[in-house]
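Values in this text are rule-based calculations from the coordinates and carry no lab data. None of the values given here were measured: they were computed from a predicted structure. Cβ atoms are built from the backbone, for glycine too; each structure is taken alone.
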Structure 1
Amino acid sequence: MSKKYSIALEISGPTAMWTRPDTGDSPVSYPAPTYSAAKGIFESILWIQAVEVVPTKVEICAPIVYHGYNTNYGGPLRKGEVIKSGGGFQLLAAVLINPCYRLYAEIWRNHQTNGLLSERTRAWAGNTTSPEHAYQEMFFRRLKRGQNFTIPFLGWKEFAPDYVGSFRDGSQVMRDINVKIPSMLRQTFPGGLHSELRYVYDTDVEIAEGALIFKGQGHAK
C-alpha cells in the first residue's frame, strides 16, 4: 500500500459564497465549501499537473451566519438584449459573513491528464521519485511564506480571505453545527485536464459536529 500524503490549511474572511445551484437567480450559499471549491483553494497555493489534490474534509470554525448581499451582475447569463445595451441587473444573494474553515486533502498521482501534461511537467515528474511528497513539501513552504499560484477566494472571486495559512490556536471547530444537505454540487469538470463541463452532485450530505467529510474520492487511481 502506497504512503498517503496529506495537506491542510485554515481560511477565513469577511464574506463567502458557496453557491447552491438549486436556489436560482437569488442564490443562497451552502454552509461549507463544495468539493471543487476546497480543491480550488488548495490549488491556488500550488498547482502542478502531475498530481491531484483530493479534498477529504472541511471543518467549520465559525458560526453559520447568513446576510443579504446585493450586486450588479454584468456576466454572460444576462438576456441578449441586455448584453447588447451594455446593461446589467441587480443580483440578490444570501451570503455567509465572517466564515472560517479548516480544509483537509490528500495528494495523489494524477493519472487522468488526458495526454496534456506539459513537457516541463513531464521532466519534473520524471526527475522526482515521489511527486506527491514533493508537492506536499512545496505546498507547506509556500503556505508558510504566503506564496500563491493564484489569488485564493471564498467562493466568488470578489470575496477575498483575510487569512490563509496553518491552523491558528484560537480557532475551534463548531461542534454544535449539524446540517443535512439533500444535494450538494461536487465538481463541474470531473474528467481531468481540459475535460468537458459536466455537473456532478453528492446526495445526502451531512455536516456532523461541525465537520463535512466528502464522500468517495477524486478521479485519480
Structure 2
Amino acid sequence: MQIAGIQPCSMVDYPGKIATVVFTPGCNMNCHYCHNRGLLGDAPTQTRHDADEVIGLLARRRKMLDGVVVTGGEPTLQPRLARFLERVQELGLAIKLDTNGTRPEVVRDLVERKLVNYVAMDLKAPFTRYGEICGVEVDPDDLRTTVRVVLEAGIDHEFRTTFSPLLNEQDILQMAGDVQGARRLVLQQYRRPAAGDWLADTAARPRPSHSAEYVRRVAQRVGSLRTPCTTRGL
C-alpha cells in the first residue's frame, strides 16, 4: 500500500483513543477547501513510506497506542488496503477508516471482513451539489450505498461535514436527513485555504468561514431533529 505520510501520535483523530495517523496519496475528488492538496496527485516530491516500515513502527509503539487511523487522500483507492489493515489488526490495534464514500464495495468488504472498528465518512454537500463543491461529478447512488453500509455495520461511526461557505442551514438539514439514524453528524469549521492553495477556476474563491455562533445554531437545529450533531474546530 502506498503511504505518503505518518503522524506518529494523535489524540484527536480517533475519538477516545491514542492513535497513529497514516496518510495515503491520491484522491478522486478535488474539493476547493482541501488542506491535504499535496496528497492529491502523484508528484515525485511526495514522501513515500514503505508499508513494512510503517508496520514496524506500529509494532514498536503498540504498547503506547490504542489504534491507527487510515486517511488521505482517499484510502479506498489503495489496492492493498485490506492487507495493510490485516497487518495492523494482527498487532492488536483498533482501526479507524476515513473515507469520502465513493467506493461502497471497498467499505462493504472491509466491514464484512471486520477489518475496521470505526468509519468516518465525509459528507461534502447535498448529493446533488457534489460537482460544485468537490470539483468532480460523483454518483450519488454510490454515496447512498456507502451511507447504508456504515449505518448497518454495527460499528462506531460518524458522518462529518466541513461547513463550507457555499453551504447553508438548509443544505445541512438535508444532509442530516440523508444519514438519519447515524450515531453522530459532525460539523467541522471551514478554514480558508492558504494563498495559492485554492482552486482559482472555481466559484468557491476563498471567503470567510461561517461564524461559530451560526455553526452551533445549525448543529442545535439538526440535533432537535433527532440526529445527534456536534461541532469541531470552532
Structure 3
Amino acid sequence: MGAGGPPHAYLEAITERYPLSLHGVGLSLGGAEPLDPVHLRAWRRLVDRYQPALVSEHIAWSRFGECRFHDLLPIPYTDESLTLFAAHVEQFQNTIGRQILVENPSAYLGFATSDIPEADFIAELVRRTGCGVLLDINNAYVSAANGGEGATALLRGIPADTVGEIHLAGHSVQRADELELYIDDHGSPVGSAVWLLYAEAIARFGAKPTLVEWDTDVPSLGTLCREAERANVIARKALSHAAA
C-alpha cells in the first residue's frame, strides 16, 4: 500500500495483462474496535489505482489498540459478532465503493459462546451486506478436522450464487500425545481430501477464479504450475459431471 517502488511497478505491469484480485489480511473486520481510517483510505487508493476484478478480506480480527498481530484470529459466531462484523463490512464496501468477498477462516478451537453454525453466519452476513464469499477449501477441511462442523456442510450451506473466488492450499498435522492438530500452513501440495472437496465445490458453485496458496517452503515453478494444472483438470471434470 506504499506510494510507489517495485511492488507498484510489478502490479502495473501485471494489470496490463491480467485482472487483479486484491486480498487483505490486516483490516481486522472482526475486531471490537472501529476500523482503522488510515488503513481504509489506503485501501481506497489501491482500489482506485488498479480497479481490481475482486477485493477480499477475512472473517477474523488482527488488531487491538496499537497492537497488530500477524495472525488471523477467530471470532465467535454469535448475534453480537454478526452485527459488528456486518457493520464493518458495510463500512469497507462503502469506502471503496464496491462489493467485497469474505473468506472463511481456519479454526483450531471453538468458542463456547458460538451458537450460530458457520454456514448460517456467512449466509446471514451475505444477506445483510450484499458481500460475496471467498471460499477457502483448505480452511474448511482444516476446521472440520480440528473438531468443527463438517466441511461438506459448509459448502452446502453457503448460498450457491455468492461464491466469487476459491482458495486451495496444503496443510500440516502436528501431533502431541493423543492430540492431532491440523495447521493451515500453505507449505505443501494440496491434500487429496481437499481436492475432493474442490471438485464438490465446483460442481455446486461453478467455475470460479481459483488460487493455490503456497507461501512457505516454496517449491520450483514447475511444481506450482502442476498444482495449478491439477486444479484445472479437476474443475473441468467436475463441470462435465455436473452438466451430464
Q. Just checking, which of 1, 2, 3 has the largest value of distance in nm of label points 7 Å out along Cα→Cβ at positions 74 and 138?
A. 1
Q: Could you tell me which structure in 1, 2, 3 was used to calculate relative contact order in percent (Cα under 8 Å, 6 or more apart) as 32?
A: 1
Q: Determine which structure produced the value -14000 for helix-only ellipticity at 222 nm (-39500 (n - 2.57) for each DSSP H run of 4 or more, over all residues; to 500), calculated from the coordinates; the candidates are 1, 2, 3.
A: 3
